[in-house]
Structure formats: C-alpha cells, structure tokens
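Where a number appears in this text, it was derived from the coordinates with a stated rule and is not lab data. Quick caveat: nothing in here was measured; it's all calculated off a predicted structure. Cβ atoms are built from the backbone, for glycine too; each structure is taken alone.
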Structure 1
Amino acid sequence: MRPDLASYDSIIVAVSGGKDGTACLLALLEAGAPAERIEIWHHEVDGAGRSFMDWPSTGPYVAALARDFSLPLFRSWREGGFEREMLRDNAPTAPVVFETPDGVIRAGGQGPEGTCLRFPQVSASLSVRWCSASLKVDVADRALRGQDRFLNRRTLVLTGERAEESPARAGYAAFEPHRTDTRNGMRRRRHVDHWRPVHAWSEAKIWTILKRWRVMPAFPYQAGFSRLSCAFCIFGNADQFATLKWMDANRFARLVKYEKDFGCTIKRDRGLEQLASKGMIYQAARSRPVLVAACLSAQSIPSVLIEDWTLPAGAYGTGEGPL
C-alpha cells in the first residue's frame, strides 16, 4: 500500500548509503511526495569519529545525495560509536547525539551499567546482534522522541528492508505504526507511521530505479561488495573479509586483535584470519586501485549523479545479509 503522502507534516527517509535506502528516496520522489517535507536521516555507526567498522566514504556519499536532491540531512550517532559500545565495561550505554533544524541535541547515557567486551554476534535477536539495536534503532528512536517538532503532528518514516533479503524481513509489515508512535497517548501525542516502500521489490527493481535517476552506486558496490552496511559487517563472508584484509590491512588487524583480547570471535565458529584465508579477493577491487582508495576516503564527494551509469560489480552478489 502507499500512504497518503500529502497528509504528513514530515517525511523522514533513513539512508545508509546502500541501494535500498536510496531506492526508498527515489520511490518517494516518484510518488510525488511534497519535497519540502522530506528530510534524510543518516546514522554514523562509528560515532562521527575515526572509521572502525564503517566505510569512510559512506558519510560523504550520503551528504552528496542530500545536496544533489536539495534535501536537508540530519545525522545522528551514539557517542564513541561501535568501538566505545563494544568496549563498555561496567558502564552505561553512551549518550545519543542527533542533529536538528535548531542545533545538536545530546540525550541518554544515564542508564544501568553493563559490560559488553565482545563483538555482536550473527543472530536474529537484537540483544545479541546489539550493533543494529544500539547504533541504529535506538538512535533513531531517541532522535524522534527528543524533538518537540514531531508532537501533535503526522510523521512518516521510511526504511529500506526488503522481503527478498531474509525470511525474517519477509515477515515485516510494509506499513505500520512506528515504535515511537503515541497517537493514542494522553500526553505528548506523536503520530508516527513506518513505511517500507521497497519491501516487495526485487534487487533488479532496486538497480533499475537507481539507473533511471542516474544515481551512482556507492563505491563499495563498484568494488565488488554486494551489500553496503558496515565495511566489516559481522554478516560478511569469506570473500568480503579476504578483500577487506587486502584493502585495509591495518583495520583488519585491529579487529583480529580484539577477537584475541575478548576470547570471542565475530563468527562463532572461526576467527577473521581463518575466515579471510578461505576467501578470494574481488577482482573489481584488485584491478582498480583508484576505486579502492575512494572506498577508504572520507573526502567530500561532489555529486552522486552521473551520466554513464553502469551496473556495479557487486550487483547480485552472494554477500550475506541480515537475518
């Protein structure tokens, strides 16, 4: 179903730089949504600090996308990002920081003390796969609840989960009240709906809309990666980690050291060194050193709109994804 887009005061599109979130934005524009009500939200997984798990080029890509379509971009993050949360030892989860039209707000950080000291694990449970919950889901929720501009108004949130990705995601509703919705509350009423416009789409349809709008796929797709989540995503397969070890040896070594320090590997059955040893480096990355440098660069990207659009090497790949 398609909600009545004109009925919303604000339309928030969650964009990670990946193809599905970008397709959500493009589908929204094709549906005729009022452009002046649209805003892009992006979660900085590494806490707006140095790259630890994410691609350095992701933030600049999303910023260029927002500029190209003349849309406001609001970033959010948990202080210290992935690494700080992973190293939490008898300490509360760090505060969340989010940008707003009126400035930056800092919220939370006063919760119960706890200890992590391990990587998130591949699991459908967000308490085990804590990266998604702590660095994305909770960050977005706090940003919505923490802004009075959403009170007594109608807000629509778009995210890019697709049924084709996994059996669990196939069970998601395409349209439902958002977690932060309080439309029936007695105080601080907030009408927030959650729409997954590409939920039923195939990967082919995703690439088709990017091509139609001539939006350049993010650099990692061009280098052979089939998904754009964190660079060192816990779902990564042997080929992905073999390529990452070749592309970014120092960061790979840091993660291996943490595995040894924790006595707990990212994958339950083997460490990253063993996993990478079984993989093959993507030819698209090996043959294009300039592209590899672009993946690992945090420099500004002038535009993501291109004339000569080609399907990236990572399209229809075998990279593992969320459960």
Structure 2
Amino acid sequence: MSAPPPPDDTLPDDGLEGLFASLNHASGIVAAVSGGPDSMALMHLLARWRATAERPSVLVATIDHGLRPEAADEAAFVVREAAALGLPHRILAWSGDKPSAGIQEAAREARYRLLVGHAREEGASHLVTAHTLDDQAETVMMRLSRGSGLSGLAGMRPETDRQGIRHARPLLDWPKARLLDLCHGQGWPFVVDPSNANEDYARVRWRKLMPFLAEEGLTAERLARLAERAALADEALDLKAQEALTRTEPVLSERGLSFRGVVFAEEPFEIALRVLEQALAQAGLDLENSRLNRLESCTLRLREAVRAGEALRLTVAGALVRLDHSGQVSMAQEPPRRRGR
C-alpha cells in the first residue's frame, strides 16, 4: 500500500517521485484523460513529475465513445489543456455500431482496446489511468453483489498487464474528494460528465449508496483495505496453485497441454480450481469471459472423476478437456462445432 496523499492542495516533488516511481523505466506512457477532475489531476501531476528530471515521454489520449454529443467538445478541451502543458494528445474514437444492452461494459472493452492499441503504435510500455479509492470501493461492492470470488474481491490492482502493456493506477489510494480539492486549489479546469449521474448505470447507483454504507462503517477506505487483503490472499493461493501444477509435470505441445490429473483429487478445492485456470491459460485459452461458476463446476467434475478412476470429457472456456482412465488430463482449443442440417 502506498503512502496516503498529503492533506493540503500541493504535492512536493519528492511525493511525485514516490507516486510515479513505477513509471521511471517505461519506454513511454499513455495517460488516459477524459477531462473529469480525476484524470485532469493525473495529467497535471504527470506533467509536473516530467518537469523535475529526465523522464519517459507522456502521451495523453482521450476516448470519444460517440455516445454523447458533448464528448467531442470534452475531447477538444483535453487537447487544449494537454497542449498548454506541452504534452502530445490523441483522440481515439470508438466507431461502429453500439450495443443496445450492456453499453458500459462494451464501452470499457472498447476503451482499453483503443488505449492498448495506441500504446503499441507509439512504442509505449505503460498505460496510466486515474482510478481512485472511491472507484476501488465501488468495484468491490459491485463484484460482491455479483457473487464474485476472492480474485474479484481483490478489486483493481495497482498494476496489471493488458496484452503486454503495463496498466498502472497510481492514484488508487487517493479519494476522489482529494483530487477535486487539488483541482480547485491549483486552478486546474475540468469538465463534468452528466452520465456520472445517470442511474441507468450500476456504478452510479452504487456510488449513490456509498454514503449510506459509510454511515454503517463500510467506508471506501475499509472496502479498499478489504481489496488489498483479498489481493494478498489471492496472490498466495495462485502461487500454491502454480506449485501444484508444476508437480503434475505439464507438457505443452502443438496439440495442447497435458498433465497428471491427480492434483484435482489431492489439493483443496480452491487450489484445484486455480490449477484448472492456470492450465487453461498455459494452453493458450482466453479466460477473460469465463464465468466462475462454470470453472467451479468443471473442477468438481474433474475431482469426482479422478477419485472414481473414471474418464471424462467436457468443455470450458473454449477448451476441450479430457481425462483418461490413467488419470492424465489433456486440454486444447475446442474444435469448431458442426451445424446440423
């Protein structure tokens, strides 16, 4: 956990050094800036950080989702503010048809696809976003309401990998109010997105509930602390699962991955579940949209079959998983299904 921000509306240079320490060795940084107070504060802090020493290049990017008529003007506002700081800027447009349902999730996927693609084009190794402590708390509550497992309750990580681009969230310990005060105190202009008050969106509804939860002691700080503890436990369990999978002597070939299935019978269920996830990842399968209950069901079936000495064939996460009578597991990309006449 990083140190909390200072209590006033200034941040000394040594504070900036610690805040952005993980970015010092980046080949380039793409900063996602929407124009709101959080991301505008991030942009100004990055500009100040760059001015204190020889730093990696910072490229500002704004996504125009094409969902609101004001979006183009907001992007133009960010262009002007970035130029005043001497930072290059690019507007990335989400073009094409938009879904009628699940628009926020689709917009999120499009946003990161565009940002990661832009980082690759520019040779940047890092993507930086202005997610805050409040965002983390809302994320934890949303995932809790969906019945998420431990990995989900760990919330957003300070740094994650996105298809080879390092996604950093340096403001994850900062409350939104702190950044808003910083913008007011420093005279940094920002725009207000009206969709942030639209209760059609789940995150907005949770945001309105947070003050009532805080009255019962479930503050954003405590929810963020829960996420940190869950992340530590999640990391430890992943490590144990990795060790367990290694003991199965996995073999990766053009035909897929094979390993000894006794791990499903001998290990605690949570470790066995993570072994399945890690094996699927090693086999090159995409787990991003795999549902936890489906993975749990497959783990349970493998566990029961191994203990009974039975063969089994099932599909999960786009993979065909086979267990033979000797207890050997193999998994590979599921072949295309043939349509009936």
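State the single structure among 1, 2 that was used to calculate volume of the Cα convex hull per residue in Å³, for residues 202-265 alone, giving 157. Derived from the structure labelled 2.
Across the set 1, 2, relative contact order in percent (Cα under 8 Å, 6 or more apart) reaches its highest value in structure 1. Taking 15.8 as the value of mean count of other Cβ atoms within 10 Å over residues 18-25 derived from one of the structures shown (1, 2), identify that structure. The structure behind it is 2.
With distance in nm of label points 7 Å out along Cα→Cβ at positions 162 and 314 derived from the coordinates and found to be 3.3, which of 1, 2 does the value describe? Source structure for this number: 2. Match the computed value 20.4 of Kirkwood radius over Cα pairs in Å to one of the structures 1, 2, and report its label. The read-out was computed on structure 1. When mean count of other Cβ atoms within 10 Å over residues 170-177 is calculated for each of the structures 1, 2, the largest result comes from 2.
Largest in distance in nm of label points 7 Å out along Cα→Cβ at positions 34 and 58 among the labelled structures 1, 2 is structure 1.
Taking 0.15 as the value of FRET efficiency 1/(1 + (r/R0)^6) of positions 66 and 154 (r between Cβ atoms, R0 = 25 Å, to 0.05) derived from one of the structures shown (1, 2), identify that structure. The structure behind it is 2. Among candidates 1, 2, the computation of mean count of other Cβ atoms within 10 Å over residues 26-33 that gave 22.2 used structure 2. Which structure, out of 1, 2, was helix-only ellipticity at 222 nm (-39500 (n - 2.57) for each DSSP H run of 4 or more, over all residues; to 500) calculated from, if the result is -15000? Label of the source structure: 2. Of structures 1, 2, the largest value of distance in nm of label points 7 Å out along Cα→Cβ at positions 210 and 298 belongs to 2.
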